[in-house]
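Novice: Each in C-alpha cells, the structures are laid out below.
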Structure I
Amino acid sequence: MQVFTERAVKIIQEIPAGHVMTYGQVASAAGNPRGARQIARILHSMSAKYDLPWHRIINAQGGISTPSDREEKGSLQRDLLEAEGVGFMGNGKVDLTVYRWFPEEEFM
C-alpha cells in the first residue's frame, strides 16, 4: 500500500463518532492537498476491507456527495451520521464549524 493510502486509511479509521472530515481535508492530512478524488477511490475500494467509517466523509460544503443514481446511499449516510449525533441544518448540510474533526499532529 502506498504511503498516502496508508495514511488516509489510518486517518479515516480515527474519525470519532459524531464527527466528520471532508475529502480534501483527509487528503491534505495524508500528505496530498490535491488528492480529494483519491480519498473517494479509497473509500469506494477499501471501506469494507478496512472497516472504514465512510459515512463520516463529506464534501467541503458540508454536504453528502452521492451520485444521483445512488440516492439511497446518501440517505443511509445521513441516517448513520444522525444516529451518531451529527445534526443537519435546514439546507441539508452539516455545520462544519461544529462537527468537523481535526486529526492529531501524528498524521500530518
Structure II
Amino acid sequence: MIIMLLGIGLFLGLGIVFMRGKGSFLIAGFNTLPPEEKEKYDTIELCKFMGKMMFALSFSMVFWVLSEAYDMNGLFYFGLVLFLAIIVFMLIYMNTGNRFKK
C-alpha cells in the first residue's frame, strides 16, 4: 500500500510540474524530437494536457489503495479499467487532429 501511495504522490508531483507548463523533457517522444520539430508544437498546452492526465491517472490509482484498505477486489478492477481507459483516451487524443501544433 505504501508503494501505491508513493506512485500516487509521484503522479501528483508530475501533474503539478506539467500544469505549470514545465517538464516537457519528461514527455516520451517529444523529448527526442529535433529542435526545429519541437518549435511546431505548443509545449505549454501539451504540458497542461499531460498534467490533467497525470491527475486523472492518480485519481484512478486511489481505487487501488481503497481496494487494499477495504479488501474489495472490485475497487481494484474498477481502478484498473479506469487507468487503462485514461491511457487509451490520452493516446488517441494526442495523436489525432494535430491538437498541439501551433
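What follows draws every value from the coordinates through simple rules; no lab data is involved. This one's a predicted model, so the numbers in the text were calculated from it and none came from an experiment. Cβ atoms are built from the backbone, for glycine too; each structure is taken alone.
Novice: Computing helix-only ellipticity at 222 nm (-39500 (n - 2.57) for each DSSP H run of 4 or more, over all residues; to 500) gives -14000 for which of I, II? Don't jump to the answer; show the numbers that get you there.
Specialist: Details: I: -14000; II: -24500.
Going label by label, the one that fits is I.
Novice: Between I, II, which one scores greatest on FRET efficiency 1/(1 + (r/R0)^6) of positions 35 and 83 (r between Cβ atoms, R0 = 30 Å, to 0.05)? Before the final figure, lay out the partial values.
Specialist: On the way: I: 0.55; II: 0.35.
Biggest value here belongs to I.
Novice: Can you rank I, II by distance in nm of label points 7 Å out along Cα→Cβ at positions 19 and 59 and just name the one with the largest value?
Specialist: When distance in nm of label points 7 Å out along Cα→Cβ at positions 19 and 59 is calculated for I, II, structure I comes out on top.
Novice: Where does the value 3.8 come from, among I, II, when distance in nm of label points 7 Å out along Cα→Cβ at positions 3 and 91 is the thing being computed?
Specialist: On the way: I: 3.8; II: 2.3.
Among I, II, the structure yielding 3.8 for distance in nm of label points 7 Å out along Cα→Cβ at positions 3 and 91 is I.
Novice: For the read-out log10 I(q)/I(0) by the Debye sum over Cα atoms at q = 0.15 Å⁻¹, for residues 11-74 alone, a value of -0.54 was computed from one structure; give its label from I, II. All intermediate terms of the calculation are to be shown ahead of the outcome.
Specialist: Working: I: -0.43; II: -0.54.
Going through each structure in turn, the value belongs to II.
Novice: Where does the value -0.66, -1.17 come from, among I, II, when log10 I(q)/I(0) by the Debye sum over Cα atoms at q = 0.15, 0.23 Å⁻¹ is the thing being computed? Spell out each step's value before the answer.
Specialist: On the way: I: -0.57, -1.37; II: -0.66, -1.17.
It traces back to II.
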